[in-house]
1. For helix-only ellipticity at 222 nm (-39500 (n - 2.57) for each DSSP H run of 4 or more, over all residues; to 500), the calculated result is -8000, so let me know which of 1, 2 that is.
2. If Rg and Dmax of the Cα atoms in Å comes out at 19.9, 74 when worked out from the coordinates, which of 1, 2 was used?
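Computed from the coordinates by the stated procedures, all read-outs in this text should not be read as laboratory data. This is a predicted model, so every value here is computed, not measured.
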Structure 1
Amino acid sequence: MIGGLIGKRRGDHSRLGFALRVVTVRHLGMFLADPLDVPVELVDYLAEQLGIEDRSCVKQYTEREKTKLEHAWGIQQEYGLSSFAAVESELSAWIVDQAWVTGDGPKASLEGAIAWLRDRQALLPGITTLERLVAEGRQAADRRLRRRWPTR
């Protein structure tokens, strides 16, 4: 399946850049802002797998911003990945519910949110976005608790 997608790309730089996008989104759950911000060993490995002799051609991949965006969109469509924006409100509600029911700390809530996103094949946002959602969710659960059982 993915070999056919890579084969449709014109130029070694495009095929190698596309392959990097696929590998990183599948491994990290997000597209990197700079698709070339990966270990050189990964570039070498993928170049070898694709039969690309000049691995340095990948530097051309970032020259056209639209290519990166088009590739990300195509990969998202092929793998059925949801954008974070599409699930953000549902995740926020889940975080509040989990904070209310479990009383888990921020680390467990953050790990749970990541698992929730992965289970739904949704792209992960940056860590600060998730940390903010968890903090807001825990605060909402605390407010709910205070409304229900006010202190005297």
Structure 2
Amino acid sequence: MSDAAGGGVVVRAEVPALGEALDLYDAVGWSAYTEDPAILERAFSGSGSVVTARRDGDLIGLARTVGDGAVIAYLQDVLVRPESQGQGIGRRLVEAALAPFGEVRQHVLLTDADPGQRAFYEALGFVEAHDHEAGLRSFVRLR
């Protein structure tokens, strides 16, 4: 457990109950996850790590990773209830979700093009693939 940044927020490794997770995903507008709860359950069970942020026991944030644990860790979801954003909770979630993968060479994520997203992830040391000095490309195929 971690309450290091104060505010009564506890960040810890935990898979939340499905109902509270669905409520959180709804709160941030991620309806693709809530349309079929069984898919979200499968996603949690296939994750390399799932961490939550709770205030007074209420789920206010979540992050999870997928990957092989040796070469790549993919930061899949980072979400914080809108009323709790801007308090450092997202940073704490990302750090906790990636902590088990400190020796893994590639930490990767795909997110929307909101300017705030770029600033948030750059503050955590991420670089957009096309801006990386190694001349990287990234590709995605969405269905």
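1. This value belongs to structure 2.
2. Of the structures listed, the value fits 1.
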